[in-house]
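The numbers here are math on the coordinates, done by the rules we state, and not lab data. Because the structure is predicted, anything quoted here is derived from the model rather than measured. Cβ atoms are built from the backbone, for glycine too; each structure is taken alone.
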Structure P
Amino acid sequence: MGEAMKAVLVERASDDLSDLRIGTAPEPVAAAGEVIVAVEAASLNPIDWKLATTGFPTWSGPHVAGVDGAGTIIALGDGVDTFALGDRVVWHGDLSRPGVFAQQAAVPAHVLARIPSGVGFLAAAAVPCAGYTAYQALIRKARIGPGDTVVIQGAAGAVGGFGVQIAAQAGARVIALARPDAAERVRALGAHEVLSSRGDDLAAEVRALTDGYGADAYLEIANPGDARRSLSLVRLNGQLLVVDPPAVTDQVPPFSTGAGIHEVALGAAYLAGHLPTQRDFALIGDAMMEKLARGRLDPLIAAVVDLDAVPAELKRLRAGGVGGKIVVAIGARAAAERVDLPAKG
């Protein structure tokens, strides 16, 4: 390990996040197949505060938190020949290893996507966990396209907001579920209809918009437990895409829905050691960065904060009500980008 660097540390798991602190950690050294990135920006995700409350079996001592980063390569490990020093990159990291809320991070080269010219570090860092989740669900698993109808829960949030954009741009008809006060913003992302997620009979409303059948796919950010409610929004042989927690199907009558139920879990690619899925993170990243470069993706940045604010912001994220992404400006170049961000209404 190298010299000490500033970082956000999980001192130990604590239910109230009281053991999150700003401290120092040794600078990482690149192993074979890895690069060292000077982290310019990172973003906050629910998995960050969840892990701070539970910890993880492979963590030892104070753990550097964070899974989504963007920055510049400053060192190459043995065998890395697909990237060069100075390349600007973005990635979704391995939750079992030291993370990105720090000045430097070690990253497997095969998960990196390049940040195109004209795309800033803050925008790039906002995308991976939430954006890749939506992309993996809708494009890789459901394979949605023109003629499909997709219901997207939590459309005013991060995963849902990216999902609306991805689905609409794939040619699907998007029925978004969101609060009434967020309807205009969700329509601006590409939703064709917006329904209240708290409607008295959501299934009937969805069926009324789909010739009585239900949607082809439903991207569900928070499963209610019993999958019968979720599957009521989906047509026969449709698809339910569940982010968290897993759908409970023991009360679903067999042979009644024909539905495909997909868990969407990016972190499992690392925990299972499945290299093809890890490599696909780079391909998904390339696709999402191209959308940013072409102005076809709103990175959904709700706030930009400094590294010192991360513990408090993770507590705010846990409390709910954050519509969009909280991004952390760590390096000087990311900090300079803050002045160019449009104000959020």
Structure Q
Amino acid sequence: MQDIQVIVPNLHWRYSGVTATNRTAAPRIAGRIAAGWFGSDTPPGIRKLGWRDLVGLRFRRPRRPVVWHARRNTEMMAGLVLKWFGWPLRLVFTSAAQRHHTWITRFLMARMDAIIATSEAAASYLRFPATVILHGVDTARYRPAGDRDAELKDSGLPGRYAIGCFGRVRAQKGTDVFVEAMCRLLPRYPDFVAVIIGAVTPDQRGFAEALEERVRTAGLSERVRFLGELPIDNVPPWYRRVLIYAFTSRNEGFGLTLLEAMASGAAVIAARAGAAETAVSDDITGVLVPPGDVDALERALEPLMRVPERAAAMGERGRERVVTEFSADAEADLIVGVYRDVLGRP
């Protein structure tokens, strides 16, 4: 533990978008500065820390500061408590939310040594100075299919083309908007199938069952598939199988699935939420639509379904954009720059 300079905590019981962004950045951070991961879902490429390691840092000699990089309120609280009890921590927080923060979040942020915002929009809601660092994506992990037709066929789904919508099944993610658009469009385009991947939490069970009933009523149960929550390593192949990806969130902190789909070569129809307007060049690397608008989503999807070659070309341009501008390595470089500032090291 003598060399540890950064702790990346992940204090959350279930896998989430925050966990996914943490897992993408952390191994790259560890390749640039001595870092360890504390909590669940440790990714390969970074040292896993336990309670014994954490206690060891408290009594390490010589006594050197360590960055604690929080992404949730619970992690900010934990960092503050450890600092109050003598751990030599420098506290960094990443804010992705595009909304006004609660008083408790503001209270915690006021005690951070540095704040990172994941977009200019997220920074605009902060009352504190922040460094804007856009999320990046692993373009080797999320990559286009060598043969999309063959990959879709191997999945066992019917049809020649797939449209995907990934994320927790709930109104905030706009799953209902996607399902309604599919119920309108799929009867006109028999070569297409829709795939929905994401967890259904207990409080959303009624919402999900209503969507499934809507699909059954439309006679589309074989062509609108709810696959539930998949192990994280099983998700990238599904991005490679979809020709078009629908990002339908009504509100979003960033929306990493959008970048993952673009990196995988899918054409994207994106609601103007999260970082969509930063990531997508309208009508070039994707199509932007108003959040929660089924009619607009339908109008945007239909030309790409009518001419799949157009969707494929858009997906290629989207991949190029992500590789050029949304690299996970560039994100890690900038984050480590913030760490070095708060540690006072060149």
**Complete:** With FRET efficiency 1/(1 + (r/R0)^6) of positions 176 and 240 (r between Cβ atoms, R0 = 25 Å, to 0.05) computed for every candidate in P, Q, 0.90 is reproduced by structure P
**Request:** For Cα extents along the principal axes in Å, the calculated result is 69, 39, 35, so let me know which of P, Q that is.
**Result:** Q
**Parent structure of the calculated result 2.7, given that distance in nm of label points 7 Å out along Cα→Cβ at positions 24 and 112 is the read-out and P, Q the choices** = P
**Asked** If helix-only ellipticity at 222 nm (-39500 (n - 2.57) for each DSSP H run of 4 or more, over all residues; to 500) is computed to be -6500, which of P, Q is the source?
**Response** P
**Asked** Here mean count of other Cβ atoms within 10 Å over residues 120-127 was calculated and came to 28.5; which of the structures P, Q was it taken from?
**Response** P
**Complete:** Value 19.0 of mean count of other Cβ atoms within 10 Å over residues 48-55 was derived from the coordinates of, among P, Q, structure P
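The value 24.9 for mean count of other Cβ atoms within 10 Å over residues 216-223 was derived from one model only; which of P, Q is it?
P
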**Message:** With mean count of other Cβ atoms within 10 Å over residues 144-151 as the yardstick, tell me which of P, Q scores highest.
**Reply:** P
